[in-house]
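Presented below are the structures under discussion, each in the form of structure tokens.
Bear in mind that the values in this text are calculations on the coordinates, not laboratory data. Computed from a prediction, not measured in an experiment: that's the story for all the values here. Cβ atoms are built from the backbone, for glycine too; each structure is taken alone.
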Structure 1
Amino acid sequence: MAGVANVPYLSELNAQQQASTLIQVATGSLSHYPPTSSPCWTQSGNDGAKSSNLALVVHGVNAISGYVQDPGSNNTMVSHRWWLLHPMLKTVTSGDIPASAGKLGGNSLNVTSTYSTPPSAPRDGFVAWPPPGYVPDDAIYPRWSVMAYGYGAVATPDFSNATVTVSGPNGPLSVSYDHKGSGRIVFTPSGFASAPLQVTTDTTYSVSVSGVTGGSTNAYSYQVIVTPFNQSPVPNEKAYVNNSATSCALAGQEILYMYYTDVEGDKVTTSLVEGEGDTDNAWFTVGKSLSNGVVLVAANDLDPTRLSYSVRSRLTDSGGASADKITSFSIADASLSTTICPVRSAEATNINNTSMSVTWAKPTTGPVPTAYQVFSYNPWASCKATAPQAQCTLSNLKKGTRYSLSIIGTIGSQQSPVRTLIATTSSASAVATTIIPNNSAAATPIIRGVITRNTIMKLSKWTVLPIGKRTFALTGLCSISTKALTVKAPRTKGSCKVTITGQKATSKKVVVLKLTVK
């Protein structure tokens, strides 16, 4: 594309280039002359560093694109681009290390160890980026350059006093200069500072360079045709584990933050997919979107004994371009943490229209709570328990009401993450679960039944009495509402007897209700 000859890959330097990248990654900074005190320093790595383009954070094809782009205030001469597109370049060798274990990724690309003799003359008599002809819009970077190399009898031209004009579909563009000097001129046309720009149709720009001295020509001219191209989104090398997450994280907790770059600004979706590195996909699900990223949340309660995970994710943009990434990460060991783990499970039992019992399983790792609290804010309800007790009862609840319960363990003022539980009280008044009437012909029928503690039974359901005056006699712990014709069981087990007499004129009937409270 740039008009220079293809170069072969020199595998003999693989070890040297890997050693060079290892020094950069281990150090966390770039140096063509790393001191011998650098982590992982070797003579081979040192030799590779001084003869290579170096990159940190990116590796592989992203590093090569970075060398051509050459961003940053320290790269105004686009020297990485200069070496990569040099007509005397004979071979290349690359050393790559992806990001892992808290270390950034990196690349070392050998570009100066060998030179072709004689050099291959560039196709256009000069080397430009973006080059003449069709160029994908994703490869149009802010800094444009024209470079003319001197070699042998060919003199190196001087661009110190040169000027550049650029015309686009709407006329001339102003130009700012990043560098002018021997063999190269670097400039940014107006409107390209935030490149790469996205186009929907082929767009032509005409470039003219004049005032060049010392070479075989004093001027260069060419056309760049920017053509639409959909580039895949690029996942960031590094993902970030939520600092508050431990190995006892609950389902729904945010675990990992993953980011990406999409140069076109397309809408990007993230999914977990099958393939190499998908070992632990089932433990997680994609949560909310971030700016250029997503949150990975626990699909189920994590296994407290697991500290390391591996997932495979896929980024897909609105144009259909996609990229996969394997992310390996570690999570804090809850057993070594001072953070209290949440209760491992919770259940509501003995639910009626005014009360329910809540039971839970204590944490299996980390500090053991000394007390527990169960509460609901709206409507309010609460109960407490002291370890080792793992149950408490919520009373005086509203019937037919949904309660969102929070269960926490405590050690002094320190609290565990919340385990949530949804439970709804019964909407119907309780009735006897067992009714065994006596001989209906008896003068005083006796009805036997069972009533649940702290529930209400309608007496009219079981008594057929003359409409008129009614009287009630009660023994035991139950209470009666003569207006509502109901009997309410106590909060404790036991029994009670209700004698109901109905009379109208000369008609009289007596019914005895004997209830067992369970």
Structure 2
Amino acid sequence: MSTEAKKADKERLVLESAIHEVTDFIAYVEIASRKLFLIRHRDDNMRAEDGSLEFDYDYGVEKLIQLNIVDEDKNVCRRMFNLANVIDTVDKYGSFTGTFRVGVLNSSEVLYKRVTIYYLDPEQKTTLVAIQYDFTEIAKEDRQIQENIRGALYHAEETSRAKTRFLFSMSHEMRTTLNAIVVLSQLGKDRAADPNYLNYCFEKIDNSSKQMLDMIESVLDIVHIENDDMELAEDVIRFRPFIAKIADKVKAEANAKKIKVEVEIDDKVAQGFTFDAARLEKVLYNLLSNAIKFTPRFGNVILQVNLVYDDDDVQSLEFSVQDSGVGISEDFKPRVFQPFERELSEGSSTYGGAGLGLAICKQIVKRMGGAIEFDSFKGKGSLFRVNLDLNVTFVPPEEERDMAEDIFIGKRVLLADDNNMNLEIERQVLVDQGMIVDMAENGQEALSQYMSNAPGTYDLILMDVRMPYMDGLTATKKIRASGKSDCKTVPILALTANACAEDVRKTFESGMNAHITKPVDVQDLFNTIRKALQGKMQTP
């Protein structure tokens, strides 16, 4: 045999092998005679009575249906493979494709098959070619994809419904809190001559405003979590005062219900650590606040901090919050850390809340590289445990400060804010500390005032970020690039409602020295100003 003949024979074998591997059967139909000719088929039962592979079309199709196709698909296939229907489809679209299911002998398994039919010669239109092949694996993959899509859609719909419930709940909680602020403001006005009652109103308004701020911050935290853009700060923290501050924050809630709050810190826990103070404070505050909320009057809440192990520069700590409250039902336990979820039980309307606190706690702890878990028994109380590895750091002794804050007296401040009410309030806070304040209503005015005064005129600049004509970031960049002798050293502090991590980053990139978020904690504002005036801030 010649080389060319061997090559041709090999190519023929390859083609036959490929056809055998891919196709179940190959057939053709002579339209004029309505004859069906099987070229190959894997089922030996597919033969005519004389043993040939030649059939009347209708008889051959019926035989194929009876021998192979599952009962549920048989009637559909009879209509689908009607020769007139096949020809009409091929004439209109160039080809015909039909899919159906085939049963496996002595098995419950079902295979998915597809038949494609087209003209052998589209010009002559005398002969149809039919090819059947298996696409079971593809069909299974498609079904799995569809199931995954349905699952994802169900999850998305559930999340959407939960968010809707959350929005209604949040609206209710904010309206309730705002109602207290509005009513107490009016009552304070009506009884302004009674200083004791006035102080009572101010205290309640202060508590209500903090509750509203906490709700807003919780929403922002959820947004950060969903966007996966939560960034952690590295604060050097004096540990025991940090824990004491958190305990103090919940005292008013505890005292109102006559609940005893105890704090126990292991003596072996270090004095100072580096971690994101705001995030850990939120976790512990949420756990303590929840414990107080769900504990009846005259109950007990305990915050413990224990050393798990000490590895020189790192200490592994366990923070635990235990209460004698109502506990968590078995049904709700799997959903405890899911956002927008609240346990609907007797008294749920009494406890209120938006269902965000524990979800936020879990994500913060996870981001900090730790773990949070709990034990709870209905009617007996709950115990939440947070385990974190914290970097030990040296903290210098706390400086004693002169209560008169002499460092503030006579200092000249340039204050820029486009909100007249905020401008007046902020000015008064600074003036009460003995500072001299020049005001600007936008970034352009702030830049003009800075440029028109001699170097060293301003000891400090407080700059809002979002302002008309020129924003605070642009004004700061222009000040830093102005070439004046103090342009690189004058402290510029952002005083803004922009609270996202991205906003903080932009603040420092613009050349500011600090980022103070509105609504302003006055003591935090003074502490930041003090550091700026003492030259303890990093130069941009």
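Starting from the value 20.8: which structure in 1, 2 was mean count of other Cβ atoms within 10 Å over residues 184-191 calculated from? The partial results should precede the final answer.
Numbers: 1: 20.8; 2: 14.0.
Corresponding structure: 1.
I have 20, 44, 31, 5 for P(r) over Cα pairs in 10 Å bins from 0, in percent, for residues 112-159 alone, calculated from one of the structures 1, 2. Which structure is it? Walk me through the numbers before you get to the answer.
Details: 1: 20, 44, 31, 5; 2: 23, 24, 21, 17, 11, 4.
The value was obtained from structure 1.
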Checklist outcome for this item: distance in nm of label points 7 Å out along Cα→Cβ at positions 120 and 472 gets 8.3 when computed on, of labels 1, 2, structure 2
Checklist outcome for this item: Cα Rg over 2.2 N^0.38 Å: greatest across 1, 2 for structure 1
Item to check | Structure responsible for 1.12, with Rg/Rh (Cα atoms, Kirkwood Rh), for residues 88-303 alone calculated and labels 1, 2 on offer | outcome: 1
Checklist entry - Among the shown structures 1, 2, from which was the value -14500 of helix-only ellipticity at 222 nm (-39500 (n - 2.57) for each DSSP H run of 4 or more, over all residues; to 500) calculated? => result 2
